[in-house]
Structures are given as structure tokens and as C-alpha cells.
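In what follows, structures are represented as C-alpha cells.
No lab work stands behind these numbers, since they all come straight from the coordinates. Please read these numbers as outputs of a predicted model, since none were measured by experiment. Cβ atoms are built from the backbone, for glycine too; each structure is taken alone.
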Structure 1
Amino acid sequence: MKKSLGAGTLAMPTPVWLVGAYDAEGKANAMTAAWGGICCSKPPCLAVSLRAATYTHGCIMARKAFTVSVPSAEQADLADAFGLVSGRDTDKFAATGLTPVRGGTVDAPYVGEFPLVVECRVLFVHELGLHTQFVGEIVDVLAEESVLNEAGKAVMEKVRPVLYDPSGRMYHATGPVIGPGFSIGRKLVGK
């Protein structure tokens, strides 16, 4: 029997992303965010939800663009560091030794050392309560060649993205492949 845990942010897992934007003076800034995901396939879009109190929120509102840099499991400590201090007070790139890189298609920086980057132009802004949801149209995806397969597709086992467990407040790595999507269940439905 299942036990009620009450209302809460317990969907598992959530991604660990660094959301990047420039401030009014053009300084690169990024923050760690876990409230996000793909939200549309045509046009390709993702959504991130940030509190208005964050420095990055104001940067995105001003520039109407952001990036999502996806860290690998080996970079979890670096990703965590970007969520511990505010860009108002700390140059997080300088503090961690990571490199801010100007986006090629949007007015926002990304983390040069992270294996996967998504560049987004803001399409919609939704006030949801404590958080503002930014829906960004994906205008480009950048990947290190080392995480691509022979067909030029990013492979999760090579990216090794960091996952966040909001219930236990712990970071996790992805596990082994279970099977192909839209396929392993066919035997159950006769297709």
C-alpha cells in the first residue's frame, strides 16, 4: 500500500543544469537549476523555473535568452558550487575555474567545460507562484565530439548527466541502458 507524502516537489529525477545568462553589464552568470525539462517538440522547447529572487532570473528577463549547460557526473561538485552563491556577489566562473563561452546563436553564456549545451531564446514567461517558468525555444544544441556516437547523436552513457533527487537532496549519476524506447513494451501490447 502506498503512503501519502503530501504535496511536494518529489518528482524523480530532476536534471542538474546550469542556466546561463549575461547581466546588464555583460558579465557571464549561471546558476544551478533542477526545475526543468523538455516541454515541446515542435518547435523544440525546454522550460526552466527560477525564483524571481535569483540574479539569473533578472538577467534572463533583460536579455530574453539563456543557455543550459549539462554537467557530467565527474563535474557534480562544480555544478553544485554554482547553486551555493549568488552571481550578484560572486563571479562563479572565476571561483570554480570554469570558462564562460559566448553562445553562438543567443545572447547568453555557457560553461565551456560541460559536455552538452542547449541555447534558448525566450518564447514565454509564466508566473507560477514562487517560481517563474521560462519557456525557451531551442535554437541550437552543442556537444563535445567525445559524447557523440557514429551517427553524430549525443549518447547519455557518454554525457553522464547529473540527476537530482529532491526528496533526499542528493545527486545521482545515470545507470546502464535498460532497453530501446518505444520498443521494449511492444510484447505487452501486441505491437
Structure 2
Amino acid sequence: MGLEIVVKDIQNGAQSEASRINAEAEAKVSEILNEAKNTHKKMLGDSLAKVEEDLQKLHQQVISSANLEVKRISLNKRKELLDAVYNQAVESIKSMPASKNEKLLKIIIDKYEASGAKVYSSKDSEELVKKLSSLTYAGNIDCIGGVVLENEDGTIRFDFTYDLILKNAYERSLKQISDILYG
């Protein structure tokens, strides 16, 4: 019987040692699981914060890109309108009554004829320019009207074409025109 008691004591001791080891293992497992859960929560929070930050950046980029596109479209439309205004001015000059054209050419020729020896004009104005000017008619140029005066050796040219006069006036007035049209 003494042996049975010793075996039972050993078994009880082994069981209590096994229970203690199991309890320690469960506590360690629980501690590791809690630590893993906390790490997972922290990583999930960090990932969520990063995703939100990236989403905010992307949102800003999309808004900036859309604003740039709206400005580009607006500027293109403004340019189209300004080009249309310019083209209307060209058409108005082309359809100017002959009497007005003659008056303008006479003013230009009278004022600047002494600066040149040769005169050029558009094909449409050739006869009128020959009639108004005492300079040698040197030929036709591609323009909507006006004249070009040139000295004898061709080193100095005075461009009084309506094209150049309109272009210069348009460029000088572009800001003012834009302010009137767009405020």
C-alpha cells in the first residue's frame, strides 16, 4: 500500500505540475494573442490612417486637375472669342466702302510719301494707289489693304498695311478688350 500512496502522490504532483504548466502556457498564449490583437489593431489603424491620407491627397489632385482643366477650357474659349472679334474686325476692314478706303489711303500716302521712292499695295487697291501716289508702283503684296512704302534701294520699308495696323492696335488693346469682355 505504501507504494500506491507514493505513486498517487507522484501522479498528483505530476498533475498539479501539468496543471501549473498548462495554466502558464494558457496565460502566455493569452498574452501573445492579446499582444497580436493589439499589434493588429495598431497596424490596422496605421493602414487606415495611411489610406485616408492617400485618399485625401488623391482628392486634392483630382480637384486641382479639374480646376486646371476648367481654366484651360475657359482660356481656350476666351481665345476663340478674341479670335472671332479679330476676324470680325478683318472682315469689317475688307468690306469697308471704297470711299473710306480711298480716304484712308490718301491720308497715309500724303503723310508718308516723302519717306519712300516705291509703293506696294494689294491687288484690289492697285489702281487707286497709282492714282493717289506719285511714287513708283512696285507691285502687289498680300494684305487686306493699305500700302508699304520703300526707299530706292529697298533698305527701309514703312508698313502701313491695314493688317499690321490692326494687329498692332489689337495687341496694344488686348488687355482692355479682355477686361471689357470678361470683367
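A few comments on the model shown:
- Among 1, 2, structure where FRET efficiency 1/(1 + (r/R0)^6) of positions 42 and 106 (r between Cβ atoms, R0 = 35 Å, to 0.05) as derived comes to 0.95: 1
- Distance in nm of label points 7 Å out along Cα→Cβ at positions 2 and 34 derived as 4.9 - corresponding label from 1, 2: 2
- Entry that produces 12.2 once mean count of other Cβ atoms within 10 Å over residues 82-89 is calculated, selected from 1, 2: 2
- Source structure of the calculated read-out (distance in nm of label points 7 Å out along Cα→Cβ at positions 18 and 162, 11.5) within 1, 2: 2.
- Top of 1, 2 by distance in nm of label points 7 Å out along Cα→Cβ at positions 74 and 154, largest first: 2
- Given -27000 for helix-only ellipticity at 222 nm (-39500 (n - 2.57) for each DSSP H run of 4 or more, over all residues; to 500), calculated: source structure among 1, 2: 2
- Entry that produces -0.29, -1.50 once log10 I(q)/I(0) by the Debye sum over Cα atoms at q = 0.11, 0.29 Å⁻¹, for residues 26-97 alone is calculated, selected from 1, 2: 1
- Of structures 1, 2, the largest value of volume of the Cα convex hull per residue in Å³ belongs to 2.
- Answer label among 1, 2 for the case where relative contact order in percent (Cα under 8 Å, 6 or more apart), calculated from the coordinates, equals 14: 2
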